[in-house]
Structure P
Amino acid sequence: MTEMVYGTAPMRVVDPILPRWWRTIDKMTLTGVLLLMAVGLLLGLAASPPLATRNGLPPFFYVQRQVFFGILGLIAMLGLSMCSPERIRRFAVVGFFASLLALMLLPFFGTDFGKGATRWFSLGFGSFQPSEFLKPMLAVFAAWLMASSQDLNGPPGRALSFGFTLLVVGFLALQPDFGQAALIAAGWMIMYFVAGAPMALLVGIAGLVVVGGWAAYNSSEHFARRIDGFLAPDVDPRTQMGYAQNAISEGGFFGAGVGEGRVKWSLPDAHTDFIIAVAAEEYGFILVLFIIGLYALILLRSLFRLMRERDIFIRLAGTGIVAVFSIQAMINMGVAVRLLPSKGMTLPFVSYGGSSLLATGMAIGMLLAFTRTRPQGEIGEILSRRGLGSGG
């Protein structure tokens with residue numbers, strides 16, 4: 001009787017989160033990431049047992065740790081990819097200031113593990129590198145500032161993002177870690193370009209980077225030694241660069257065969273910075289080309305989806321994350337073939353490293369959240385409707 005008088009109350013249909021996530025996620029990018037993680041595990045099985053043997057550890061010690069941190073990175077990636085852009089923004093802002101604080105404390109409590117740069121906190125059971133987490137957090141934080149500057153009576157977001165980026169670059173240079181500093185600066189410049197920065201300003205900033213590099217060369221023996229080694233006409237075959245180049249040339253097109261590589265017995269960083277040399281020697285150019293193709297797939301798919309996004313914050317944040325991710329991969333592989341000076345930078349999802357795997361998983365999780373299909377109308381459809389409206 002009550003329903004006949006008042007009518008039935010409308011039932012709210014709640015779309016379950018997992019089906020909605022699966023329907024809106026970029027499945028090609030997700031597949032590319034999972035394949036990269038699988039390749040990383042395959043190469044870890046080849047590259048890390050010799051290091052474990054030299055250190056008196058069980059043969060698969062580093063492989064087991066890579067699996068553990070890979071699972072953590074995968075959980076973080078999937079969890080963040082289910083979040084809304086607003087939640088991602090709040091998470092990244094808090095994460096940025098926490099990572100920045102950790103970066104500022106490195107000179108007092110950090111360690112260099114004998115590598116000449118204080119980049120890590122030693123936790124006893126492992127280590128923690130703040131700069132790995134700072135990269136994606138800064139990209140989202142800077143994107144929020146740039147986007148807010150376009151609001152009516154908004155803050156000077158572009159200037160603030162530039163100031164925070166300079167602060168981060170300065171603390172990275174103190175470690176010294178000029179590779180990560182240059183990577184973060186490049187990511188910010190790409191975001192600033194997408195936000196509509198004048199070309200003259202970007203050229204001026206690039207000039208400041210060159211001046212900063214010159215100053216670093218004259219003030220840091222660590223930096224100067226790497227640049228001199230890169231510019232030398234001949235490569236010492238007993239250095240990591242020499243071993244890596246020899247391994248790549250020995251691999252040829254099809255590789256020496258699974259387990260037949262020798263470079264992993266000579267390279268201290270075969271499982272991290274020079275993992276691509278192990279891939280080239282044992283599996284040949286075929287696997288290297290496959291790895292490059294996976295990075296290109298993630299880059300192009302993400303940019304294609306972000307180009308259609310009408311929210312400026314999402315567009316800038318996603319561009320910053322995928323730019324840093326792709327440039328880091330390019331730098332790592334460029335160092336191995338001596339196109340770039342040695343940087344001490346991991347190959348995302350492929351190299352061994354707990355901080356790298358977890359932070360990269362978080363970064364790609366945020367990227368997948370930004371590139372999900374949303375029922376808001378793509379920017380092309382909005383422009384088309386405006387065009388039809390003005391024509392009518």
Structure Q
Amino acid sequence: MDPKQAVEAVWRIEAGRVIAGLARLIGDVGQAEELAQDALVAALEQWPAEGVPRNPGAWLMTTAKRRAIDQIRRRERFERNLPDLVHPAEADTSDFDAVLEDEPIEDDLLRLIFTACHPVLSPEARVALTLRMLGGLSTVEIARAFLVPDATVGQRISRAKKTLADAHVPFELPVGEDRAARLASVLEVIYLIFNEGYSATAGDDWMRPALCEEAMRLGRVLAGLMPGEAEVHGLVALLEIQASRSAARTGPSGEPIVLLEQDRGRWDRLLIRRGLDALAKAEALGGGTYTLQAAIAACHARARTAAETDWARISLLYRELSAVAPSPIVELNRAVAVSMADGPAAGLSVLDPLAEEPSLRNYHLLPSVRADFLLRLGRPAEARAEFERAASMTRNERERSLLLARAASC
């Protein structure tokens with residue numbers, strides 16, 4: 001591998017571990033990330049000339065540790081903060097290693113995940129900070145993924161680090177009720193990243209696979225770190241099963257293909273098996289909202305053809321989901337399931353009350369779903385108007401083309 005490619009690959013894998021290890025020592029996520037970036041720059045300078053080290057991850061960590069020692073010395077707080085670690089005149093990395101090895105690196109990674117996803121930050125800031133610190137993505141890569149200017153992402157990350165510092169958010173694992181609340185934020189961030197990759201909200205592409213893959217990687221890491229949390233496994237199950245359809249969701253020219261029209265032979269059976277395994281773990285541990293959503297996805301995954309889908313069970317699962325986590329989006333999805341199980345008129349009776357829901361006023365899927373119901377009821381003129389209204393609302397060009405095509409076919 002080319003040295004520059006090696007640096008980028010190692011950074012993508014090791015960034016979270018390096019930042020996490022440093023953050024526990026110095027207590028500041030922002031400074032830890034800067035020190036890790038310094039080590040990355042050093043690798044870019046040295047590896048092309050000296051070759052890639054035998055253990056590149058350890059090289060990055062050691063280099064970052066040395067720079068941290070220098071920083072602590074310069075701040076003249078080294079003796080006061082860590083008196084038992086080392087005397088300023090005789091600092092070396094072995095002493096530093098002893099401090100960092102007090103606890104497993106997995107604990108530090110958990111701390112970093114919970115810190116980057118802290119509720120004090122906006123959802124957009126949590127997403128950007130998580131992708132930067134745990135995914136090793138550059139500002140440019142994050143901006144490209146979300147179709148926003150580089151400067152916007154840079155500002156989000158800078159403000160997020162400042163907010164964490166100003167709020168004195170400790171680099172620690174929350175406990176009790178705080179842990180449950182914070183875990184919900186962590187799972188939400190991972191799901192937001194996945195959803196933006198699975199159905200892009202704007203731009204020319206229907207999907208952005210790199211974001212889906214990054215979200216699944218983060219979910220798997222979290223499941224390894226928190227094996228006793230049902231909803232972690234539930235989220236992993238949901239992501240794996242949904243991602244299994246990726247190859248079948250677009251046609252030769254990138255045009256979207258809806259679920260019922262997909263070639264299920266192109267679904268990834270390995271991802272489905274992994275998802276079903278994770279779902280079994282989640283259900284054994286009690287489950288929750290992500291587990292219910294994964295169970296719904298599993299109904300589709302188990303059906304060999306669209307006609308074999310157990311819509312009655314899906315309808316019941318959505319009713320259960322609506323009871324524990326009511327939301328207009330859940331009701332919209334329940335309306336689709338009801339229409340498939342009991343007919344479009346029944347679906348319309350669930351859907352129409354949502355027209356008064358403020359949060360769905362500009363949501364393109366509401367008129368799109370209504371158009372589908374009307375078409376199946378033999379009311380093509382009304383369906384066409386709804387498809388056109390939906391097309392005017394979406395910001396994704398691929399989706400707009402699909403909706404306009406459906407309108408024209410009415």
Structure R
Amino acid sequence: MTFAIITHVPHILEQNRYYAYAPYVREMNIWTKYVENVVLIAPISKAKKSPIDLNYDHQNIDFVAIESFDVLSILGIFKTIFKIPQICWNLYSAMQKADHIHLRCPGNIGLLGCLVQILFPKKPKTAKYAGNWDPNSKQPLSYRLQKWILSNSFLTRNMQVLVYGEWEGSAKNIKPFFTATYHELDKSPIIPRDLQAQIRFIFVGTVVAGKNPWYAIQLVETLYKKGYDVVLDVYGDGIERSKLEDYIDQNALENFISLKGNQHQETVKKQYQTSHFVILPSESEGWPKAIAEGMFWGCVPLATKVSCVPFMLDYGGRGILLETDLEHDVHQLETLLSNEILYKRMSQNASDWSRNYTLDVFEKEIKKMLVS
């Protein structure tokens with residue numbers, strides 16, 4: 001089988017291997033395990049690989065480099081007009097060769113892929129919509145357009161669309177799905193925590209405004225000022241990092257707030273295993289891996305009510321749903337910190353739930369779609 005992957009994720013070529021964002025590649029290595037040939041259509045990046053990049057482990061990859069584009073400025077729109085015809089031709093050629101077409105959405109390249117796949121109604125197709133599928137959420141026009149095309153049974157045929165969460169009124173081809181990081185063999189015992197010792201918080205994600213690391217810092221800073229023995233470790237990098245560093249320095253927070261940058265998966269895992277809480281006050285998510293990973297190791301999650309997060313947290317039964325109202329959320333946390341029995345119950349509930357979603361289960365579901 002020739003498997004065509006259409007994605008907006010930037011790729012790095014180093015020593016004849018293709019690298020990209022590790023959680024994405026780790027998943028694609030499962031998909032490609034069951035195919036003979038891969039046609040990979042993606043932007044190429046000149047950046048150097050970082051600890052959060054991983055290479056594909058497939059031996060037969062035909063990489064088709066395309067240019068990324070945006071419509072965020074007049075110049076961007078002007079350049080896009082000239083780029084789109086060539087990109088669409090590359091997508092068409094790849095889809096023509098493929099036995100199975102796989103789209104990664106949402107994204108600009110995903111949008112073009114949604115349009116071009118209309119020309120191949122008989123070919124088996126899958127799409128992974130890694131963003132928020134909630135029909136009531138506010139999203140960019142391009143995202144809404146992708147969701148409409150993927151849900152339209154006249155334009156999109158012979159395709160399974162994998163989305164996070166179950167949403168009322170979804171089309172028949174929309175399949176509730178999940179993602180995973182750990183295997184069944186990773187299910188080692190949870191390291192016990194108590195609330196009498198130092199309370200550890202962990203944030204894992206890109207350090208950008210949309211992930212809202214500022215709020216995570218403010219939450220822990222407020223608890224510290226109230227006399228709690230708390231620390232926060234921020235894992236990830238991004239354009240907001242220098243501003244966060246300045247804020248920490250100017251407010252003398254370095255004793256209990258640390259910016260760790262991008263780290264290998266094993267390093268982050270060890271931090272999950274000893275943290276009390278995993279926090280992600282994000283403005284938009286699909287299935288936030290950081291939350292599911294922390295829960296796997298018994299961290300109680302603190303996350304905003306976006307996408308399927310309320311379901312993940314059992315609507316407050318295995319975590320705290322943040323309102324991003326500092327006074328309200330600090331009060332929620334203080335209530336939990338004063339009740340160790342409730343904390344331990346939430347921690348156990350979080351771990352029990354997350355450990356249902358392993359890579360072993362994920363792989364079985366992927367195999368069904370490719371080998372059926």
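Any read-out appearing in this document is the output of simple, stated calculations on the displayed coordinates, not a laboratory observation. Keep in mind that what you see is a predicted model, and the values were worked out from it rather than measured. Cβ atoms are built from the backbone, for glycine too; each structure is taken alone.
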If relative contact order in percent (Cα under 8 Å, 6 or more apart) is calculated for P, Q, R, the one returning 26 is structure P
Of the structures labelled P, Q, R, which one yields 39, 27, 21 when semi-axes √(5λ) of the Cα gyration tensor in Å is computed from its coordinates?
P
P(r) over Cα pairs in 10 Å bins from 0, in percent, for residues 221-332 alone from the coordinates reads 15, 41, 34, 9, 0; which among P, Q, R:
Q
One of P, Q, R was used to calculate distance in nm of label points 7 Å out along Cα→Cβ at positions 293 and 325, giving 0.5; which?
Q
